[in-house]
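Got some structures for you, see below.
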Structure 1
Amino acid sequence: MNESQLPRLGFVGVGRMGANMTRRLNDSGYPVTAVFDVNTAAAQALAQELGGTAADQLNVVTALADVIITVVTDDRAMKKIFTGGLLTRAKGKLFINCATVTPDVHVWVEQKCESKGAQSIEACMAASITQARQGTLYLMCGGKPEAFERARPVLEKLGPNPRYIGPAGKAAQVKALVNMVMNSNTAALAEGLGLGDALGLDLTMLREVFSQTGARSGVLQTDGEDMQKRDHACFFSAAHAAKDSGIALKLAKAQGLALPLAAATKKQYDRMIAEGLGGLDKSGIAELTFKNRHATKCDA
């Protein structure tokens, strides 16, 4: 397929993740014809940068694009865009939905799209802003196989090996479990480093030992140094961590399972939100565990 045959793309939700995904696809040759965000200034700035239209209504995005990618915050936002005009004259369009929302919402979106003669696919993302810009996201996809195959060329520009999980909602279940385990690992790492600090251990040495033993984890690499240095610039917020652990806990409740570690982790992230720290990176959970730190006075 040459560049003139590439589908026109529209984006709904151009915060840091959405904007960098948009830039990545634009750099890959896809024409980004329309963007929309409740933050109109962000949409206008990105549209000017890429030469597209900053849509003032959701139906404008659908009218100007063949493939619409959504990156919104939660269930409420997802339902709002799909009942707020995004499906106007949507026949033949493809919707790629990248937000971490509950599995039931992805099923609902697929049903809404199909009722309008459109297709949808969930493309749940692992990794963060840097990977979005570089096109190295890990994508877990759910929906009809034919919708996945249609979306694959676009998805492969965002991540080299998008993985098809199964029907609508299944990829969202996997993503919820990924983030639940990641969040629990983050909380455990914060406690390990916090106790090490209280014992007077050198934390650089401790992190190196962790990395060579059973204590190693992905969050050790991404968050360990940040916890030590109190650098909590946000790549994945504590508020999002709380939301995603909550999704997993609801899934567990529906299955009659108790997940005490996940529940304890969510309480820690809920505490961060209550203390005004929900906008910090998830590594900021260390502010709750180090003996000589005071979360409400975090200097990050």
Structure 2
Amino acid sequence: MSTTGKVIKIGLPKGSLQESTLYLLKKAGYNVSVDARSYFPSIDEPHLQAMLVRAQEMARYVGDGVLDCGLTGRDWIMESGAKVVEVAELIYAKAGLRPVRWVVAVPEESRIKGVKDLAGKRIATELVGVTKRWLKRHRVTARVEFSWGATEVKPPTLADAIVELTETGSSLKANRLRIIDTVLESVTLLIASKKAWADSWKRVRIENLAMLLQGAINAEKMIGLKMNVPRHNMEKVLNKLDSLKSPTISPHTDPGWFAVEVVMEEKLARTLIPVLKRAGASGIVEYPLNKVIY
């Protein structure tokens, strides 16, 4: 069957995840250009047709087959109840490579200490359905109201408590709010519609995209390190690298030297580079990575 003209309609999250998603796509090898006046970014892949969609709505459109695939949080999939295929877990958020949390927060001076104290209280949140189900599991009855934004400023006048998304907790602290519990931990997911997943042509391309995005995330925490090592210092240098995966060793043009290359966690480099230098390595070069595929 001819695939000429076939496209995969992908939803990219508009809003807080937008910039980090575009950055990740670029590292994965996709150049996406966004016009501030358009919801249809251009992408340098003829088989991908992108649209900016709010993360809160993404799962519904993918579940209905309007979009073939999309990037959104597990929180919004749970909130919508959409039936989608979870292709890959991609641990990144607005501010870094970590999960986010939906937490219950109250004013610092509030007498509310735990979930049982929420009985009969007013709670403001965007995540209404998940919050109601969480309260039900704890056998607590409270009034849960949808918040249109600026949720942190509502307690204590407009709400007794809020359920709000946080990465670091700094915004909650700035608004003099205290976290009393966690409702949900969420990560970003690449999801697909069941119809697209059943199409072998689309499925393999969605799987390829997932592989490249995961590789880009892996690379964010890694660097490459290469160096020249004289033959008489090889054992000493390799002993310093013994906690890492086996380095690549290549003969040098000078028979008395070897070229050594290794991929490692970036946070280890600042400690290891001086150690390698003192062990006899020279010409040490650290370089960034775009993708690491395991």
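By the measure mean count of other Cβ atoms within 10 Å over residues 175-182, tell me the structure among 1, 2 with the highest figure. Largest value of mean count of other Cβ atoms within 10 Å over residues 175-182: 1.
Which of 1, 2 yields -16000 for helix-only ellipticity at 222 nm (-39500 (n - 2.57) for each DSSP H run of 4 or more, over all residues; to 500), as computed? The read-out was computed on structure 1. Name the one structure among 1, 2 that mean count of other Cβ atoms within 10 Å over residues 103-110 of 21.8 was derived from. The structure behind it is 1. If FRET efficiency 1/(1 + (r/R0)^6) of positions 143 and 223 (r between Cβ atoms, R0 = 41 Å, to 0.05) is computed to be 0.20, which of 1, 2 is the source? The correct label is 2. When relative contact order in percent (Cα under 8 Å, 6 or more apart) is computed for each of 1, 2, the one that comes out at 13 is 1. So distance in nm of label points 7 Å out along Cα→Cβ at positions 55 and 151, computed for just one structure, reads 1.2; which one of 1, 2 is that? Value 1.2 for distance in nm of label points 7 Å out along Cα→Cβ at positions 55 and 151 corresponds to 2 out of 1, 2. The value 1.28 for Cα Rg over 2.2 N^0.38 Å was derived from one model only; which of 1, 2 is it? Answer by label: 2.
Computed from the coordinates by the stated procedures, all read-outs in this text should not be read as laboratory data. Everything numeric in this text was worked out from a predicted model, so none of it was measured. Cβ atoms are built from the backbone, for glycine too; each structure is taken alone.
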